[in-house]
Structure I
Amino acid sequence: MSTMEGRETVQDQIEDVSVRLSRTATWSGIETETYYGPAERTAEYDDKLGDPGEYPFTRGSFPQMYRSRMWTLRNIVGYGSPEDTAAGIDASIAAGSAAVDVVFDVLSTQGLDPDHPVLRADVGLDGASVSSLNDLDRLLRNIDVTKTDVAWHITYMIYPLVIAHARRHGLDLAALHGSHMPDYLRLNLDGGGHKFFSPAFGQRLGADTLEFAARNTPRWACGLPQAYNLRERGCTPAMEIALGLAIVRSTFRDLGLRGVGVEEVAPRMAWVSTSDIDLFEEVAKYRALRRMWARMIRNDFGVQDQRSARLRIACHTSGRSLVYPQPLNNLTRAAVETLAAILGGVQSVETCTFDEPIGIPTHESRELATRTQLILAHEVGAARTADPLGGSYYVEALTDEVEARAYAFLTEIEDHGLIKGIEDGWLESVLDDENFRRQQEIQNGERIVIGVNAFQPAETRPPERFKVDQAAVDSHVRRFVEEKRARDPQSVRVALEAVFDSARGDRNTQDAMADAFLANCTFAEVSGAQRLACGMKYDPFDAVRAPFDLG
């Protein structure tokens, strides 16, 4: 047998290591149990912890955790034109990602078009430029959304756009596979949304999305709350839990008024979280979060369904923790944050690339981020047993303290009023105070950040930057303008009037938005119609006029 034949035989015996744990014994041959616990169970243990997969799910959402199913290994992709991002998706999957997270540029994220006169220079710079159904079709050229798990970042347009894509191509809505983040209250808290929608309309959009998904796309997951951006904005771990739970509780109450039960939406929800650099506090956060979620579902909403009480967590390592000086140090930061997420028992992980503070991640840096997760799973052995830090005096004390602080802040939020706290600026002032405290600690040396305020290099050279194909972006913008001119104006008018009426009335907004995209309406037109319905400007920059009189 040749050497090559031998390699093929070995390779044939290896499972897909991105979706299945390869080994449960240590490298010296000591077999590892599925989980470990006290010799004798007590009432306190059952009440506060329980075994993995048991209420209150402190120790993990599933009995065998990663032995039965690995976390979903993700990688963020998004830059340039739709075709550029499609090529990036192909490369990410080839590098070992089991799924991909698609991120959009600043215009698409805010519901604007690539021909916007104010932001034209930003097209495709920090994500994919997608503003129409034709754009999405190009991005998904090699993807079947009924088979491949695609997570869509940030933009509230993407869910109805995917619905329109499915309808155009005759796909069964019930088979749609993927996720997005319908937390639109977050738009008013993370520094990017005050001039786009009111908190009240953002809350309604989120409820509309969850209701539509419950009725039409049972396999579609909704990332709510989108606590990652809240955490990057300034929340501590306890504040992340409290503010996220306040958003969820408010949304559940709104859905209840529509006759949509918690048990209809909670099983398909995922908490979108961050994993920051303090390894043990992050592990404690995930454990406290699951316990608080389970108790909320059972005690506050009276739902006994285990699927609703068993929280799923989608995690991204912290972009805020990464720094420009000595960017290769970010590899270590991202690895530790990924380890914290795994030890904390999350269901999906996206590891930041080391060069994110420099610019758009290169293909090499994305591959390194993917390999970080694979090394932790298959070489370090972080996935062998459920809740490996459970029972540690330190971790259990931290879990209790994070929980106590989260409950205290949740009480503050609900006493003040969630929507009121967003409208009057109280919540943002709390986040500003926390950001100021963090910055002061860095400046006075209480918080050491290697390469920033300690161990600074005499000189540093940034790594190679990823370069967007500007010619491709320019061609994409010209094509967008040409396609917009070629549309049937009457079909566009009728579709936008329906969007306007649904936003002003009580019809679910998602169906009207999907119909508008099928009529080739653009992001700016759909979001502009909704802003007009809310009494706001068609264009937040007041640089583009509405194509029709919708008032």
Structure II
Amino acid sequence: MAKLTNERKSQLRKTIVELEGLSAEDKSALIELLNTHKKYGLVWENKPEDVEEAMRDHLPLLTEVKERAILSDSPEAPNHILIEGDNLEALTALSYTHEGKIDVIYIDPPYNTGNKDFSYNDSFVDSEDAYRHSKWLSFMSRRLKLAKRLLSDKGVIFISIDDNEQANLKLLCDEIFSSGNFVANMIWKSKSGGANDSSSFGVDHEYVLCFAKNSEKLLLNNDKGAIVTTSYNKVDEKGRRYALDRLDKQSLGYQQSLDFPIMGPDGKEYIVEHKDPLNKKARWRWGQDTVKERYAELVFIYPYVYTKNYEKEDGQKPRSIMVDERFGRTRTGSTDLASIIGKQNIFSYPKPIKLLKFILDISTKNTSTILDFFAGSGTTLHATMQLNAEDGGMRKCILVTNNENNNICEEITYERNKRVINGYTTPKGEKVEGLKNNSLRYYKTKLMSRERTIKNMRALMAVSTELVCIKNDLYAEQEEFFGRKLNKDVARYFDDRRQQMLIVYNEQAVESIIEVLREVDVERRIKIYLFSNNGYAYNDNFEEVIDKVELCALPVAIYNAYEYVLPRKKEENND
């Protein structure tokens, strides 16, 4: 095949545009194929997905199911979120509320085993489906692209997978996140025995693939539960334990600039030890400047020079092989769930809380925001709350799962974490105290017309409150705005003493709001979201109180956030 140069591509694009008998949609599709031609990488047959097609004409939104809210008595308690609905819709909605704000994503997607564990367009995919892998890759690529947008600059994603799609997933993530942001492909021992699911090998492992948004900014925590193999058998004058490591190493690759004599305090000359002087392989780990700067740290025991390797109080660097019982097994995940819900075999292969706690422990800070958009049994939220209880953290977790398969969201994901928060009794009669310093709010996805008519824009404004509350993590609604009672059809006011927010549905209230603001002092700027059909946030009107407010026009801000993540509407076929 002739090489497609840029000039040749340009000619072909012009030819496609001028072709007769093709609709504008078909021409766009051909040009897209031409633009996406690549010489190397993962290629698959893109399979349309019903939920994406529906979003060509509709906006995804979130509506709260208030009767399912579990609210802590503490106003400082972290607000966790459970979203029931298709995760493509939920991720699109979160692109408004959380773009660039998620610190850690963990997902346990369908493994696509061919045993009908994966559903595409309401039909299970079996091993005989000719497009089995293409459907899975189409499904995952759409969601991972959105996930990347949600990650913060220091964010990281962990994905559980097995051999059915592990190789494809690695290539897909190389493409979406860039191969330079690959962190690790961890191996998790998922079974303790048995493993009779293969005729040749007993497969008792799975993988956890890890990619960073930007590997240069990623900083993982030490594994505090790691088994330390170094013998820290010496103690310094401050009582700190350490071991000695030789400064010369045979395995680092020879460099002449790192092969120089060092004069010891005993007057002896110390040199790099070469096992084969004719084939030099050893060298110092430090350069000459570092040796001069840190000379006092060196230990000289002729004929070797050593550095002090101090015992780390907070553990060791996490390893890529997770085989110890402390990481849990599939069976322990089932035991975890059964002890809380009180029923056996209600969910297939739930991940153990030990595994999720480890992942979150090495990847989160005390105030991190965590997302799991294949939430399943809800282990990720359980692990988040448990970790907060142990180290005093205020991590927040967002779960997304559908409710189509045996009412998973209501009867398993929600019920599990409701019991974890409120407390429960195990089937053996043991009482487990609740993790009450947590609030959980329950939402459902819904679709609304994308048409930008005034009627639709006002309807969108009316139901945007949930999105705005989630965006600002602010839910404490007040009856009055600085002494003025509010008509909720006109405006709603939220104040939790950390931040204040006013949502104005009727723009005719602007002058009244300004009148109130003239008379009050505020400690921090009040966020004001105002209805506007053209994106103008009434800055001129608020000019005299502009130092007291932070203005945003709705619903245009929502449209703008969705602009780059929603599929484009199909052009009308004029044939």
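Quick note: the coordinates plus some simple rules give every number you see, no bench work behind them. Fair warning: this is a prediction, and the values are worked out from it, not measured in the lab. Cβ atoms are built from the backbone, for glycine too; each structure is taken alone.
Quick notes
- Entry that produces -14500 once helix-only ellipticity at 222 nm (-39500 (n - 2.57) for each DSSP H run of 4 or more, over all residues; to 500) is calculated, selected from I, II: I
- For 0.00 (FRET efficiency 1/(1 + (r/R0)^6) of positions 397 and 493 (r between Cβ atoms, R0 = 25 Å, to 0.05), calculated) the corresponding structure among I, II: I
- Answer label among I, II for the case where Cα extents along the principal axes in Å, for residues 109-412 alone, calculated from the coordinates, equals 55, 51, 37: I
- Kirkwood radius over Cα pairs in Å, for residues 141-244 alone - structure with the largest value, from I, II: II
- Identity of the structure behind 72, 65, 53 (criterion: Cα extents along the principal axes in Å, calculated), options I, II: I
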